Structure formats: C-alpha cells, structure tokens
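Visitor: For reference, the structures are reproduced in the following blocks.
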Structure P
C-alpha cells in the first residue's frame, strides 16, 4: 500500500474508564508538530489534556496561559500535549489567530481526534457521545507511562495553570522524598510522613496527632 494513503491513526483499545495507577493507552496520531506517539514520551512527565473545540473562548484563554508557562513545565521535565476533535488544519488556523492576536506561539503538539477513538480510550468522551463539547480533562502521566492524577472540568469553566504546576510539583516531590503533600502544599513546604502502623509508636508519640500528622521537613 502506498504510504501516502495509510491511515495516520493507530487505533487504541476503548476502555470503560481510566483510573489513577492505570497505564496510559498508547496511540499514534497527527499533530501540529507532526506525527506523535504517546509512548515516545516515556522517560519524562507528560500532561495530556483535552479541550472541547478550537476557536472557543475558554479554550483560547487556557492555551494562551499554557503557552506562556511552557518553560515552567519544561523546567519540571514535563511535556505538554493537547487533544480535540478538530482537524489538523483547524488547529493550525486557531494557533495562527492566537499568535497574531495575542503575540503567543503555541509550540506544544495539538493532536487531532475526529473519530473520537483517542478520547474514548481515555474516557474523555462517553461511548455514546458524538462530540467532546462537554469534556475538559487532564491526565498527569509519569515517566513510566502511569496515570498519576487526573482532573475533569465542564466546558464553561477553565482550568488553573498554577494548579496544574502545583499538582505536578507535588507528584514529583512525593516521588523524590516519600510521604504525602498536604492541602495547599507549595514547593518548599513540608511534606507529611506516612502514619505509623505500630501501636507502641502511637502511644509513644509526642502528642495525640504526631503519629499520623507529622511534617517530614522542608522539601528541597
């Protein structure tokens, strides 16, 4: 078969829904930077996120902010990859508009998914849905290809880029140091030690909560 006529999409298995700890389904598809394959990003973090459609107001604000913070994600060794049902040429036209109007160039790949096969495999789109207009999902994928966190917002509420960065920093901190990140944790804040499972240690703790709620020291 002539390579020019080959389907650029490689199908992925449709799943009922992904959970934290699952392996991210692999796929290969066309994008604004050329063909991309998810597994090619192994060895570094990847944030894969869907947006309802190009040329929509909330999505435009998200992409402007993500492009402006691209260096912050790169500093954390995290690649960005977006996905929507729009065609590759719609992506190009939208990115050109963003650059010309807002002086921001979006350089991370935007994948086209007109058949919804990728969105359905990731649970971004329900099997019976004909479009992804109600979906604004983000997956944080670690260097081994494991989904470590996910968020889902409605189409009329934009995501917080600072919170995306905070989530990524927290995941990396607990991997590097162990323990857990408490509410409102920021880089440089103490992490929490894992609670003890030993009754004698519970009774010997310096106060009634120290056995299960104990800062582990400043994060590097």
Structure Q
C-alpha cells in the first residue's frame, strides 16, 4: 500500500450522516430534505427476498408509529428503481400492504459504501442489513447491523428511537431494557464533592431522575 492511499472509514455514532441524492420510489430525494426531523435509514440485501419482504411489511404497518415520533423511514438497496416498483407491487398483492416510504436505488453501491453498509470492493450487498438513526440536525445517533439471514425487530427500533428522544429531552440516560414511561438515570457526578457527599457508595454515579 502506497503512502498516499486514502482509506475511507464508515461513519460512526456522533458523525454527520453523509449527504446523498438519489432516485426513490417516491421521487428524487436528498438526505438534507429530512433535516428538522428524525430519520431511520436502513438497507436491505435485495428485493424479492423473504426476510426483507417481512421487514418491509412490518415497517409499512408501523410507519404511523414512526410518524407519531416525527421520524421518517427510508429504505435502500442496490436494486434498480423498477425492481423496487415490481417488488412493492408484489408485497401489496401478497400482503395487502402499501409501502409508501421511499426506497432509494443504489446500483453502484456508492451510498452503501459511504455509510459502511458494504465494502467498496464487494461484488454484491448480501452482507448489508444496517440501520442508521439520524437526528434532526443530521447526526448519526445509533447504528445497528444484522446479518442477511436475520430480520430486524421493529419494536426494538421504536424502543431505541423512544430512548434516544427521551434521553435528549431530559438530559438523562436510558438503562437496560428501558421502556417508554420508565425513569431515566441521572448523568453521573463529575466532582469529588459529589462523590464524597453521596449517601450511598454508588449514588454519585447511579441514581434515577426524579
């Protein structure tokens, strides 16, 4: 490898989501069009595959729940726009569900590579099932990755979105298995005075919010 070789690293939590524009099933879209609201951007290995079909049915049925949280959905795969159209028609006929959120085409894998959904030298996208939770400022707040043979959990996607929004609103921390309505944890103390003033040994770093 020569010294001038540039290695493009995938974005991490806290990074700005890479900008893109693309054709989609709902028309041309740009990532910046979604500033001011949450966005869940997710990739799937291919159209006309069994696991992906169940995911899109589940997400379409839950789209209203995401909308209640001021969150848009956007799918992505390397298939062409017309493949997407044919697949969505099949889903409507087979399951009685209309997928109305945009699915973008990425036949050259430019977007998938920019997001680390697939390696730039991959010949296909069968390892791709990534999800990016992007906040209203365009910052990636969470990333999940599933293998091609396991589908996502839509309830967990909603729980994660709820936890991110609640933690932001109350400047708190969501503990393990947190559910909407549960208490958040306080940010831990950061001074010796707080440590020494704690009534119990662990109170300075682990307390529920009031």
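Readers should treat all values here as calculations from the given coordinates under stated rules, not as data from a laboratory. A quick note: this is a predicted structure, and the numbers were derived from the prediction, not measured. Cβ atoms are built from the backbone, for glycine too; each structure is taken alone.
Visitor: Out of P, Q, choose the structure whose coordinates give mean count of other Cβ atoms within 10 Å over residues 34-41 equal to 14.2 when calculated.
Guide: Going label by label, the one that fits is P.
Visitor: To which of P, Q does the computed value 20.9 (mean count of other Cβ atoms within 10 Å over residues 106-113) belong?
Guide: Label of the source structure: P.
Visitor: Additional query: Comparing structures P, Q by distance in nm of label points 7 Å out along Cα→Cβ at positions 66 and 186, which one has the largest value?
Guide: Structure Q comes out on top.
Visitor: Match the computed value 15.6 of mean projected area of the Cα convex hull in nm² to one of the structures P, Q, and report its label.
Guide: Q
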